Structure P
Amino acid sequence: MSEQKGNKLLVLLVVITLVLVIGLGIVLGYFIFFKDKTTGTVQNNIKVEEKILDLKEFVVNLSDEEKTYIRITISLAYDKKNKKLDKELPNKIPAIRDVVIETLRKKTTSDFKSNNIDNIKKELIKAINNNLINGEIINIYIQDIIIQ
């Protein structure tokens, strides 16, 4: 009888140990695989204090078959703490304006539907950032937009 109790106790200890090891594996696996996603979300919620550079008004012909043009006022936002970019941007305004004009000239009236403006902003940010050395533009603000 004592051998059966000893065997039952041994089986019980093995089962408890397996449950604990499996549970620990699940918990560790969860933290290892989902840790990066949580950290990324926290980093994305960090607010950056912006400085704004006004690029003034643009009047650009669109690529529609009809003679259509856009009148748009754009400002660029960048990290206020980036002093190197702060010094670089005034010297790059002609190149930045050229990139904006070049990008907008390829657009048609239908490209400026309200749900597509964000895509145009992203395209402009990418094109402008390709010309910058000391930092990057983090947002574009459109004050006025008229298409005729």
Structure Q
Amino acid sequence: MNSYWPGILPEPSVRTLNDMRCVLASPDQSGDTPLYYMYRDLALTAEDRAYLYEQNLRFDITVIPPKTVGGEYVKTKGHYHPLSPSAIGYPELYQVLAGEALYLLQQSDLRDVVVVTAKAGEFVLIPPVYDHQPRDGEARDGEPGLGRFHE
């Protein structure tokens, strides 16, 4: 992991099988098995952290190991960004650091549903008001799908 982030990494937040049951195709599985790891609010220096804070930005890395659960590739729980009080929608920028990732994007009313595939080094821009769910694109020999998340 340190080959992708030269700074100090905090303890990650971990999503377990139990956390993800509500979005699995086979929700009958349970347990505390870790499915993916989230390193939140990263900054290399105090100056970087201050700048990100001033700009209302956050820099995260999510590690999605190459495995399957109930026959489907590991995925994140997915989320959307509600409009701000001033009715402004915010985009989100993802960069795949290693491996391959799939991004399921959909408008909440399902008028538009898109799947985007991205490989290491590629970026995916999530438009405002799209629900999005990153997932591992392909189970490989020990290579995790790593994404940098910019909010």
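Read the figures in this text as sums done on the coordinates, not as results from a lab. This one's a predicted model, so the numbers in the text were calculated from it and none came from an experiment. Cβ atoms are built from the backbone, for glycine too; each structure is taken alone.
When Cα Rg over 2.2 N^0.38 Å is computed across structures P, Q, the figure 1.06 traces back to Q.
Hey, percent of Cα pairs over 17 Å apart, for residues 6-53 alone derived from one of P, Q reads 62; which structure?
It must be structure P, since only it matches.
Given a value of -19000 for helix-only ellipticity at 222 nm (-39500 (n - 2.57) for each DSSP H run of 4 or more, over all residues; to 500), point me to the structure among P, Q it was derived from. Going label by label, the one that fits is P. Ranked by mean count of other Cβ atoms within 10 Å over residues 14-21, structures P, Q are led by Q, which has the greatest value. Looking at structures P, Q, which one was distance in nm of label points 7 Å out along Cα→Cβ at positions 118 and 134 calculated from, given that it came out as 0.7? Answer by label: Q. Looking at distance in nm of label points 7 Å out along Cα→Cβ at positions 46 and 78 for structures P, Q, the greatest value goes to Q.
Thinking of P, Q, which structure, once mean count of other Cβ atoms within 10 Å over residues 62-69 is computed, gives back 17.8?
This value belongs to structure Q.
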